[in-house]
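These are the structures in question, set out in turn.
Each value in this text was obtained by applying a stated rule to the coordinates, not by laboratory testing. Here the structure is a predicted model, which means the values were calculated and not measured. Cβ atoms are built from the backbone, for glycine too; each structure is taken alone.
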Structure 1
Amino acid sequence: MSQTATNTAPANDSAGLGPVLTFLFALSCGALAANLYYAQPLVSLMGSDLGLAVAAESSIVTVAQIGYAIGLIFLVPLGDLVENRKLILLTMGANVVALTGLALAPGLTLLFAGMLIVGITSCAAQMLVPLAANLAPEEERGAVVGNVMSGLLGGILLARPVSSFLADYLGWRGVFGLSAALIAVLAAVSLVLLPRREPGGERGYLALIRSLGRLFVNEPVLRRRGLYHAAMFAAFSLFWTAAPIILMRDPFDFSPSGVALFALAGVLGVFAAPVAGRLADRGFSRIGTVCAIAMVVAGFLVSTFGTTSLAALVFAAVVVDLGVQANLVFGQREIFRLAPDIRNRLNAVYMTTFFIGGALGSALASPVLEVGGWLGVCVLGMAMPGAALIYFALVDGAGD
């Protein structure tokens, strides 16, 4: 059963969306986004299993994030050009195949190839978010997108504890195998329930892709918001790639299940999304952005005591996640106001910009930890959002 919706028929846009579909969108976004983060607490297990050097372990996460950025650039914009339901289902199907291959990877070459393709195809999550925005009636759009984003953020934040816990019983391969099964089930349900939507765009694919760079250059709000969150997401990825490595060493000697319990502290970040949305609706985006960025700086400052204090690490995990998730919502709310007919491309540019930052953060985690220790990680973690604050002060004085 399906419905066709176009940009020129608002009544039809809203007809296919309700509580059940909203829940499906949220759950699917969360499950797809989680694929990028399952490996964060498992890099030591994966590296030792396949003979990867310790200093290169964080590159496992980096490859997935690079893949996600590739998907955002080359696949997500297709939502402004081709029928959305078909695009999403094909991408989810490819994701299932990639996850299965990753779970069976016999060596490093196929491991990295699998992580790259998993990252590329997990971008189906960012096809669902603008589809939800387009299908929702105007008076409910904010609430619907907020609910879908809560699901996406929940998937990101739960991925680490879930993968750490499951790895104790199923190994790292079992984690990705179960993810493949979950995405397969969600794709089957989406095949029945997901409504059709034919976009109104008529430009060709190459013109569509070329327009992404122009959007970044010509839309200052999009550019600023993308760069703010690139710095924030780099710090986020740095923390969550390095912290599990520290926790598995002396003096903590955590098991994967212990890391899972620690990672649950980050799940509190999901509560930042609705609060940030309400603050933005009331005109507090600017002060909210400053507070969100400052929270991440403060979190890394406290985490300098993390080599001896578990409480300091827990505090940092909570504060860093709250700040990063709040800033994401502030940014996404602003960019979706720019041009409703190109939401897929706006979302693609925004997400690509900050996922490049995330890939940089995760790539730096292991080498910085090896050379500068945990203190080096904390100093870099403070510098990244600190640079965003300086940028905000210099270029955002006139407001968004």
Structure 2
Amino acid sequence: MVKAENVEKAYAVAKERYAELGVDTDAAMEQLKKVKISMNCWQGDDLHGFLNPDQELTGGIGVSGDYPGVARTPDELASDLHEALTLIPGKHKLQLHTIYAVPDRKKDFDEVGPEDFKYWVDWAKKEGVGLDMNPTFFSHPKVKYNFTLASPEKATRDYWIEVGKKSREISNYFGKELGQLSVNNFWIPDGFKDNPIDKQSPRERLIKSLDEIFAKKYDENNTIEAVEGKLFGTGIESYTVGSHLFYNNYAISRGKLWTIDAGHWHPTEDVSDKFSAFMPFGKGLMLHVSRPVRWDSDHVVIMDDALMRITRSLVRDNELDRTNIGLDFFDATINRVAAWVVGARSTQKALLQAMLAPIDQLKKAELNYDFTTRLAVTEELKSYPFGAVWDEFCLKNNTPVGTDWLDEIHQYEKDVLFKRN
């Protein structure tokens, strides 16, 4: 077990080293403490939910692995989430989907309302966390030929429009009850596997459907919508109705957040470069932080170069206040609770390292064409003792330091997870 006195000693040295560059490590930790990570509930149960858990996953979604201990009930998922939250510094949020409703009777997606999420609101109040929302547009028989809101059939569109409207009621309920903004993220799987003749009509239908869903006004202190595009997906390789450009334009023209999922882009694109191109025109961002080993494979987030570019862009351009950061991955080949902890702590580490830099001085050097200083300082920062500051942050927030959290995960496996199978 890591000794607190060793953490304090290492932090004292790190604090002095950073101070030599004009960086206040205490201020950086305070800044990080204010950033809420929205955890993805679907990591805990392999995205089955509780409305129709035996329904085959559709919409290009698939989960690999069969590690013991998958959550099968709301209580099991809530227990796993609580365990993860105790190992992640700070107070955060949870993203839910329509399929995670806990109704008192069997309900279809379009019947699910705020009353069916009281379980999660009560849980969130107890945990001191916020809730975000996602309407579920997949894993249902009414996803016809990979189409929902852009379907050529009015009855199909009407069904999914009602699902979208109900999700807004639920998200507004979250915001009112918890006193925290609830982001309601819209993603649909619509598209064609092979080359379409008509690319225009599906997008016109999607615009009309979304406009109908968003017609009712809600207090944006309670809820706000985000729209999420995709490059392509399994089963829609040739044409995606809700493309990135489509939703970029929709978000700007309708005053919505634009969701950027790190896994939904071409592998050679720098996702972080999109932020500064959108923010001067848009209302704000919702991020789904994922790790696309090939494309949209939803690996557990690690502190890699792509994540560092994302967090540096947000911190250096001062866009954290207008950006909502959510996790989006599901890996059933490893301990599912540990996956949450690794993903959230890695995201926090990347944010902290981005904050531990003399940003104002570097911007001034850049403005004066002193690119030599910019390069030299940013390279030297890579070997600065950022880890000591992270350990201190964990200690201050009463969470395990280093790999000590893994001991708790292993104990939770023995006491809880392994007894489920």
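3.1 is what came out when distance in nm of label points 7 Å out along Cα→Cβ at positions 287 and 311 was calculated for one structure; which of 1, 2 is it?
On the way: 1: 3.1; 2: 0.9.
It was calculated from structure 1.
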Source structure (of 1, 2) for Kirkwood radius over Cα pairs in Å, computed value 22.4: 2
With distance in nm of label points 7 Å out along Cα→Cβ at positions 223 and 247 derived as 1.8, matching label from 1, 2: 2
Comparison of 1, 2 by relative contact order in percent (Cα under 8 Å, 6 or more apart) - largest value held by: 1
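Out of 1, 2, which one gives -26000 for helix-only ellipticity at 222 nm (-39500 (n - 2.57) for each DSSP H run of 4 or more, over all residues; to 500) as computed from the coordinates? Each step should come with its number before you reach the end.
Working: 1: -26000; 2: -13500.
Label of the source structure: 1.
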Per Rg/Rh (Cα atoms, Kirkwood Rh), for residues 127-254 alone, the highest-valued of structures 1, 2: 1
